[in-house]
1. Comparing structures I, II by distance in nm of label points 7 Å out along Cα→Cβ at positions 111 and 127, which one has the largest value?
2. Given a value of 0.98 for Cα Rg over 2.2 N^0.38 Å, point me to the structure among I, II it was derived from.
3. With mean count of other Cβ atoms within 10 Å over residues 55-62 derived from the coordinates and found to be 19.5, which of I, II does the value describe?
4. For relative contact order in percent (Cα under 8 Å, 6 or more apart), the calculated result is 29, so let me know which of I, II that is.
5. A value of -5000 was computed for helix-only ellipticity at 222 nm (-39500 (n - 2.57) for each DSSP H run of 4 or more, over all residues; to 500); which of I, II is the source structure?
Structure I
Amino acid sequence: MNLIENFLDHEQASEIFNTVMSRDFPWYWNDHIVIHEKNLSQMVHIIYFNDKINSNIFPLANSIITEFQKKVDVKIVGIDRIKINLIHQLHHTTEWVEDLKHTDSDLDDRISLIYYVLDSDGDTTFYDDLGNITHKVTPVHNNLIWFKSNTLHRSSIPVINKIRIVINFVLQIEQDTL
């Protein structure tokens, strides 16, 4: 897991924040966060999926990819998915949150980026192959984390803040660039 603080310049970060936080921004209800069996839902905005641009804010999301390639020596050769997740404060149990552990892809040539749109609680937690916690990252506005998509991780539900908003990318990289 790699962290880049203050990832975008102030103008770009503000544009993303203002766009996503706008009253007119379209959010869609998703009846699950990771698994269907639990009573955990979220709002989403699909930007790119199934080889198709699904949102007019794709250029904003793509600017994150462009900036990432400038800062990290990784060659992006494809996009699997870009989506924005908004998790509200929800009544939940510790067991439910533990069930949110997942990988974004099983493919070895995929990386995931998580761009934090705003400050919040609701850490992103990473695990080793034995299920032990290796890192926790608290959402901080304009920070970005990236990691191999086959890394076991999970989000957390905010308890103090009303919402947690991230932009999640799953990207294909040129083989052997990590």
Structure II
Amino acid sequence: MDGATTNRAAQGFTLIELLVVLVIIGIILTVAGLSLGGRSPQQQADEEAQRLAALISLANQQSVLETTQLGLRVERDGYYFVTLVKGKWQPSDDELLRRRHLPAGIQAQLSVEGLTADTAPKHDAPQVLVLPDGEMTPFELELNDGRGTVFTTVKGSAVGQVTVEPPQP
């Protein structure tokens, strides 16, 4: 080894090198904090309700354009879309309409035409129909904590309109 290499190794790290390492650590911690779900259950439920409303609107448009009968199957911990193929309901093969799970601590409670719907995972028959003429089964879907606190409600009308409403006081 020559003298220059030995002197450099003995000096340690420069201030710039230390600052770069600190910036990298800060970025990693920020990303880790955001990915660990720093959002409240209310915020998570609101985001999930907006996503579901958009997906139902998409399914409605797809049903009209492709003249295909679709349906929404809601379970306590998630939901997915189904397609009527040769008289039998099958999970949709569309990536956007795939099965989705609700965040931990959030449950779905579905009412169809004023009656509480069964959300037990039994079969693929939908509780909400999305028809090729733009109509669908009227429904109300509450996202709650399973103990009575309602975070938000997604409502669908017979003419295919979908809205997201805050909880009623």
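Nothing in this text is a laboratory measurement; each read-out follows from the coordinates by a stated rule. Remember, it's a predicted structure, so these values are computed and weren't measured experimentally. Cβ atoms are built from the backbone, for glycine too; each structure is taken alone.
1. I
2. It must be structure I, since only it matches.
3. This figure was derived from II.
4. I
5. The value was obtained from structure I.
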